[in-house]
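Take a look at the structures listed below.
Every number here is computed from the coordinates shown, using simple stated rules; none is lab data. Just so we're clear, the structure is a prediction, and the values are computed from it rather than from any experiment. Cβ atoms are built from the backbone, for glycine too; each structure is taken alone.
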Structure P
Amino acid sequence: MSRRDIAVTGVGLLTSAGTDAVTSWRGVCSGESPAAVDPDLGDVPVPLSCRVPDFDAAALLGRAVWRTDRFVHLALAAAYQAVTDAGLDTTTWDGARVGVVVGVGTESKETSVTALRKYTEHQYATLSPLTVPRSTVNAAAAEICIALGARGPSMAVTTACASGATALGTARDLLLADRCDIVLAGGAEAPCHPLTSLSFSQMGALSTRVHDPQGASRPFERDRDGFVLAEGAGVLVLERASDARARRARPHAYFCGYGSSTDAHHYAAAHPAGAGFERAFTAALADAGLHETDIGHVNAHGTATPMNDQIEAATLHRLFNGHPPPVTSTKGVTGHTLGAAGAIEAVLATLTLRHQTIPPTANLDVLDPAIDLDVVAKEPRPHRMQAVISNSFGFGGHNAVLVLRQA
């Protein structure tokens with residue numbers, strides 16, 4: 001075990017597949033998408049979404065629910081789950097040594113659009129004084145700190161759809177620099193709003209399979225045509241491996257490598273040769289002290305957009321010298337949770353290691369002939385693996401690659 005290894009001692013997860021890690025894992029392994037026509041999206045061209053089912057924020061959070069938006073509710077719920085799973089007592093821990101890093105892709109449209117309407121209609125007196133603090137991207141990290149008494153460094157990171165993974169890398173740096181003993185790290189997003197849907201629709205990024213919602217998210221499939229907008233949150237409790245051993249915690253996995261880069265190519269499109277991804281991949285493996293042959297599985301970014309899937313697949317094929325390990329994209333089930341995706345997929349990659357089972361890529365009937373990968377489909381695949389990687393990419397050319405190792 002490397003002295004740079006970071007133990008994942010707790011996980012919390014809310015996705016459209018379930019309201020905790022157990023039910024989400026079961027749902028992802030089913031390979032069945034819960035995507036549906038969303039009446040709250042109104043008359044936008046693509047009214048599809050993947051919502052977290054049966055989530056009662058008021059029952060969980062009490063009075064705190066009124067001052068916060070839904071992405072914060074999801075983040076708080078995932079944080080509570082992760083701390084409980086880690087066996088930590090927030091009443092006795094040294095809060096000054098506990099950090100919080102949460103990745104969020106966009107500000108909350110839930111509050112800002114309502115505020116803008118009141119402004120344009122000159123309803124100034126009815127504008128909430130909490131408009132700014134409840135909608136800014138740091139609200140999730142701040143509310144977790146308030147709820148759990150975490151008084152160490154806390155921050156929001158935003159690298160578009162790589163935000164959740166970037167948050168984990170940032171948390172790892174805090175632990176290795178000895179600025180914290182525990183860091184709650186992850187991502188949260190609640191983007192299922194008409195404005196967000198319409199914006200992505202205008203870009204041509206969303207699947208238009210409104211007639212077949214459950215079949216709309218089709219990563220790596222020959223007939224893929226875009227992603228399905230989704231909400232969710234994932235939080236991991238991270239500790240130095242030595243500290244986890246000292247308190248006799250049983251890690252789910254070890255977070256042993258992180259690499260990040262920027263394409264510096266285009267505001268939305270990935271570098272066509274995957275150059276930025278390659279730099280992040282190489283850095284992550286070097287950080288972990290591993291070779292590509294040590295990697296037994298890839299949790300791909302796999303958004304189901306035509307160009308991005310092809311670029312990621314071609315780059316993976318090259319980076320693994322023509323012999324990549326089995327690949328999956330869990331977005332076929334969960335949809336695309338934007339800034340939360342990297343954290344959610346890190347939890348799922350951790351569970352993949354723990355169960356030694358790779359979840360299937362939903363809706364993959366015919367693999368795109370231009371994609372030369374072993375993409376797991378139809379059913380979960382038992383597979384022996386000691387280390388896995390999880391890829392995340394975001395608008396602006398952000399790339400983040402995580403390496404996780406079996407505990």
Structure Q
Amino acid sequence: MLLFGGFLVKNLETFWQYTGFANALPEHFVMLGIGILFIFLAIKYEFEPLLLIPIGFGMLIGNIPFSEGLRIGIYEEGSVLNILYQGVQQGWYPPLIFLGIGAMTDFTALISNPKLMLIGAAAQIGIFAAYMASLQLGFTPSQAGAIGIIGGADGPTAIFLSSKLAPQLMGAIAVSAYSYMALVPIIQPPFMKLLTTKNERLIRMKRPREVSQTEKIIFPIAGLLLTCTLVPSALPLLGMLFFGNLLKESGVTKRLADTAKGPLIDTITILLGVTVGASTQATEFLTGDSVKIFALGAFSFMIATTCGILFVKLFNLFLSKENKINPLIGNAGVSAVPDSARISQVVGLEYDPRNYLLMHAMGPNVAGVIGSAVAAGILLSFLA
């Protein structure tokens with residue numbers, strides 16, 4: 001009986017050593033709290049729920065404490081999570097996301113008013129400002145380039161670039177990028193109101209011209225040849241973006257376009273979100289560098305928003321009265337599609353209930369998607 005009792009106690013002790021309670025560190029509870037916060041914000045306030053819920057739940061999965069050697073952690077080679085994470089580490093998921101984005105995107109606003117492309121380009125200044133700031137904080141050039149891309153507010157691009165330049169910082173960069181994408185409704189409006197006058201907010205833009213189907217078909221082909229000939233290193237992202245758009249606009253590949261913008265992008269979003277969230281394992285994630293990355297991401301995002309707005313104000317000095325641009329669409333130059341364009345609409349309606357800016361804001365918004373990918377290609381070309 002005593003022998004059996006001793007055997008049972010030993011088994012219970014062994015079992016206890018494998019429980020999460022025995023392996024828990026204070027850092028695990030911090031990350032579990034952050035994961036629950038992400039889920040709360042997504043459900044309560046609908047902050048990018050399609051992103052924050054998978055990422056938040058991934059944080060819970062990645063921060064359940066466990067004993068090493070069980071091959072269940074995301075950083076343990078051969079584990080299921082580690083295999084799924086290869087799509088992030090090797091940069092497989094972002095191009096597939098871009099394929100779906102291309103199949104969902106209507107470039108009509110940009111085609112009808114090409115000068116709006118300049119707003120999307122101006123907003124990318126935030127990327128290079130954060131790159132220089134990161135260098136000043138002691139990051140290597142490759143790490144600084146990966147951190148800077150957060151200012152584009154484009155999660156897939158941030159993951160793609162960090163997988164090539166700074167894989168060890170990928171978790172912090174990805175979570176930072178998606179966090180600021182979700183916080184667009186909070187971050188951008190104060191800058192939009194601060195940097196514009198009442199008269200500027202009331203500017204009514206000319207209705208966009210009609211765009212023919214032929215123009216819509218030519219655009220992805222011409223866009224691919226122009227951007228990727230200039231910056232070949234952006235080909236994985238822009239190639240898939242424009243291909244997805246051609247599937248949509250050709251009119252003869254509806255099934256492929258529906259697959260790309262539906263089941264495919266939904267599946268990849270789930271895998272990407274959960275694995276990125278799980279990569280925030282407390283022992284790997286909670287470092288001083290992660291704090292710096294979040295601060296630099298905020299700086300980059302604010303600079304991008306500011307530059308987009310100020311560029312419109314400067315551009316208006318050279319435009320006739322009937323062609324002036326409402327600077328409230330300057331914030332849409334960051335590529336958080338379509339949230340930043342919606343914010344342009346919401347803020348504009350506060351000052352003029354009949355001034356609908358969404359159709360205009362989508363121009364710089366989709367230009368921002370292209371611009372952030374081009375910026376990533378530029379950084380990759382001289383930092384890889």
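Things worth noting here:
- Computed -22000 for helix-only ellipticity at 222 nm (-39500 (n - 2.57) for each DSSP H run of 4 or more, over all residues; to 500) - originating structure among P, Q: Q
- FRET efficiency 1/(1 + (r/R0)^6) of positions 38 and 310 (r between Cβ atoms, R0 = 30 Å, to 0.05) from the coordinates reads 0.60; which among P, Q: P
- Structure responsible for 28, with relative contact order in percent (Cα under 8 Å, 6 or more apart) calculated and labels P, Q on offer: Q
- Of the structures P, Q, the one that 22.9, 97 was derived from, the read-out being Rg and Dmax of the Cα atoms in Å: Q
- Taking mean count of other Cβ atoms within 10 Å over residues 166-173 as the criterion, the top structure among P, Q is P, with the largest value.
- Per FRET efficiency 1/(1 + (r/R0)^6) of positions 294 and 318 (r between Cβ atoms, R0 = 25 Å, to 0.05), the highest-valued of structures P, Q: P
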